[in-house]
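Multiple structures follow.
None of the figures in this text is laboratory data; all of them are computed from the coordinates on show. Note that the structure is a prediction, hence the values are computed from the model and not measured. Cβ atoms are built from the backbone, for glycine too; each structure is taken alone.
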Structure 1
Amino acid sequence: MSKRYVIAGFGAAGWSAAQAIRSKYEQGIITVISDEKSPPYARMLLSCWLKGKIEEEAIHLFPNDVFKSLNTEALYEKRAEKIDTDRQTVILNNGESIPYDELLIASGASPVRPEIKGIDLPGVLNLWTRDDTLRIREGIRENGEAVVIGAGFIGMQAVDALLKLNVRCSLIEALLHVLPRILDPEGAGLIESRLKREGVDIFTDTTVKEIGAEGKRKEIVLDSGRTLQADLVITAAGVRPKLDLTKTAILKTDTGILVDECMRTSSSHVYAAGDVAESLDFSTGGRGVHAIWPTAVDQGWVAGMNMAGASVDYPGSLNMNTLDVLDIPLASVGLFQGDGLEIGKHTESSRGIYRKIAFRDGRLTGAVLLGDISDIGIIRSMIHRRVDITSVKSAVVFSPVKLGRTWPVYGGIKA
């Protein structure tokens with residue numbers, strides 16, 4: 001009898017897991033459950049669609065013929081509401097029961113809605129789903145004004161898109177600089193300078209006290225007492241794992257669902273991957289939730305392979321983000337600030353280049369790159385492989401790393 005695989009959630013982790021299962025086991029029955037109306041899409045491309053850089057079709061992860069080749073059943077506009085681990089079934093919001101032999105929870109994360117008076121007013125939106133993007137497109141007007149609350153990855157994507165649509169922006173961040181979890185203060189300062197040149201009003205170390213409505217306009221009151229006016233407010237205050245299913249199944253959780261190196265949860269035949277999973281952190285050796293695309297893809301693949309009977313270990317999440325702000329490419333990976341790190345920096349103001357490379361005991365731990373991020377993938381791989389670069393540290397700091405013929409085998413590089 002064919003094994004039954006159920007995937008609750010059909011984003012990057014769910015899609016990656018389905019591919020892994022099918023690559024290992026051709027006869028299994030794969031059922032994916034999604035509360036979305038359409039096939040999975042890349043959230044990081046929503047801002048590109050918003051600003052008109054790509055068409056809607058381009059946000060989707062795969063064409064229909066690729067999905068059909070996996071021989072997978074997709075249940076759209078359905079939600080897994082309960083897991084019965086004794087009977088090994090998933091109960092949907094319409095009461096339907098789906099039996100499983102192996103289950104993956106890939107329910108992802110949901111946007112944090114700050115506890116602000118007026119946060120639920122019409123015109124106060126997220127940028128997280130396809131429907132969110134459509135609502136923003138309906139709510140903006142050329143030469144209008146918008147306030148973005150949160151200057152992290154999503155908030156910066158929103159500002160970049162709105163500026164391209166000729167919308168004046170104000171950006172509010174509770175911490176001391178923009179992109180606080182992606183850039184160091186110096187790199188963030190370069191981005192802030194560029195944003196200000198484009199007319200963005202930036203308020204760091206600032207929170208929103210209240211949002212009010214004046215007709216169709218919004219009135220945003222800051223903790224300083226200053227008031228801003230806007231046609232649209234976008235909240236981008238981070239995300240948190242969707243743990244609803246853990247209320248009906250006995251699964252160990254902390255910030256996310258706790259998993260081992262095989263992405264197994266504390267319940268037999270139940271796995272978790274992506275933004276909902278709390279796994280090993282490669283850089284710190286602790287545990288954490290890394291709500292980023294590469295982690296979701298990697299974890300989904302490991303979970304899928306193990307669900308299908310393989311034995312694959314996940315080496316741990318290595319935080320990496322890449323972003324384009326006003327045509328400035330930027331990226332960061334791993335640990336690039338903190339005690340015990342040796343830091344090398346290189347700046348070329350005329351070219352808009354900034355490089356910060358962090359080391360410990362002759363090995364890379366992290367990096368921040370602005371202007372030229374062509375070697376971020378190589379740096380990430382070197383961190384994962386714990387390559388000793390003692391003899392070429394200065395070269396790595398001053399110019400993009402280029403692959404040498406021997407590097408993949410021996411760890412040799414040239415710059």
Structure 2
Amino acid sequence: MNILIINTYHYLRGGDCRHAFALADALEKLDHVVHFFGMQSPLNTPTHDAEYFVSEIDYRKALSKKNPITAIKVFLRSIYSLEARRNLARMLDDIKPDIAHLHSIRHHLTKSILPELAKRNIPIVWTLHDYKELCPNTSFYDGGGICEDCKGGQFFHVIKKRCKKGSLPASIVAYIEAQVDRLVGYSRYVDLYISPSEFLKAKFMEYGYLNNKITTIPNFIELDRISPDYDHDNYLFFLGRLEKEKGIITLLKGFDQATKTMPGLRLKIAGSGSLEQELQELARSLNTHGVEFLGHVEGQDLVKLTKRAKAVVVPSEWYENYPYSCLEAMASGKPIIASRIGGIPELVEDEITGFLFEPFNVKQLAEKIKLVGELSPEQIKEIGQRAREKVETGNSKDKYLEKIIPIYSRLINERRNKKQFLKVIS
């Protein structure tokens with residue numbers, strides 16, 4: 001098969017990029033041809049398809065210039081990219097893919113590209129990495145907690161609450177984009193949506209959206225690249241953006257409570273974000289010892305930090321879909337302390353592969369931290385082994401390919417048969 005993978009960013013920026021690259025690698029190893037369409041960036045992984053990529057735009061930098069003409073151009077491009085549509089049309093005519101698999105395309109590539117695929121009778125599969133079709137802010141998070149005020153198409157709430165980065169202009173753009181999506185009905189171009197979690201699928205069905213066009217295939221992890229390490233040092237590890245929705249404030253408070261009677265346990269925090277300074281000040285004000293802010297960490301340093309942790313903490317306070325932070329930690333043989341929210345409980349089974357607590361609940365989190373801190377090395381190893389076994393069973397590359405390749409084949413054959421039928425009757 002000749003497969004076109006479409007994702008805005010062509011470097012390891014987040015879970016969507018990680019999944020797209022891993023899928024491409026797995027497909028190529030099975031002798032399928034894989035092409036990419038995305039956005040130009042000096043950070044991009046080299047690809048022969050770069051000539052088709054759209055020009056890079058940093059919306060935050062562009063809007064900071066406070067030039068009204070620039071602002072209008074940025075606004076229009078975030079809704080509909082003529083450049084993306086033209087570039088993709090040229091690419092499709094050159095490479096003639098059998099199927100397109102989409103990931104994250106909004107704001108930079110936009111849904112303007114969908115008609116070009118449909119016009120050429122190319123089936124479209126789209127893996128959903130967030131809730132953008134349901135929530136203009138993509139995450140059901142309004143800066144203070146879970147918010148579903150826009151249910152039923154009441155998208156004006158995104159402006160009223162300034163959900164998009166606390167910015168009125170950005171929230172207005174998000175509102176208009178949501179309304180345009182619904183009015184145009186772009187979903188009619190997509191043959192099948194893939195949800196990594198049952199939670200995300202259920203949320204879409206609850207909203208009456210995509211009911212007959214969505215299926216669940218959990219994300220996979222390349223287990224051959226991650227060997228488990230059941231030994232550990234005496235620290236907990238957090239990896240992620242330092243933002244409110246990641247539950248990092250709750251984590252610091254919970255860790256402070258737990259370690260008043262367990263002073264030897266440490267907490268290592270890897271990542272950066274808008275709360276970095278505030279969190280450091282909070283740690284100082286709590287007089288919490290053993291908290292270490294590491295900043296941005298990647299590569300082998302990140303692997304080592306994960307493998308030597310006693311447990312990995314995922315205290316999210318938004319509807320996480322199917323976080324790679326959990327998958328990678330479990331593949332490394334680590335117990336998870338996580339909030340019971342979104343798709344996380346589909347990965348973390350309480351007291352089996354880790355420990356769950358209610359989001360925002362500092363007391364419960366402190367209790368789980370104490371519990372993990374008191375476990376023996378043998379008990380930690382046993383939980384870590386069960387975590388590794390769970391991802392080996394449910395999240396292997398082979399299991400994912402066993403599901404996605406028949407989907408590709410079925411959709412391609414359906415389109416070909418339909419095309420032949422139309423030729424016969426014409």
- Item | Structure from which 2.5 was derived, distance in nm of label points 7 Å out along Cα→Cβ at positions 114 and 138, options 1, 2 | 1
- Message: Going by mean count of other Cβ atoms within 10 Å over residues 130-137, which of structures 1, 2 comes out largest?
- Response: 2
- Computed 0.7 for distance in nm of label points 7 Å out along Cα→Cβ at positions 242 and 274 - originating structure among 1, 2: 1
- Item | Ranking 1, 2 by distance in nm of label points 7 Å out along Cα→Cβ at positions 18 and 354, the structure that comes out highest | 1
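Given that distance in nm of label points 7 Å out along Cα→Cβ at positions 370 and 386, derived from a single structure, equals 3.3, which label among 1, 2 identifies that structure?
On the way: 1: 3.3; 2: 2.2.
Label of the originating structure: 1.
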- Query: Where does the value -13000 come from, among 1, 2, when helix-only ellipticity at 222 nm (-39500 (n - 2.57) for each DSSP H run of 4 or more, over all residues; to 500) is the thing being computed?
  - Reply: 2
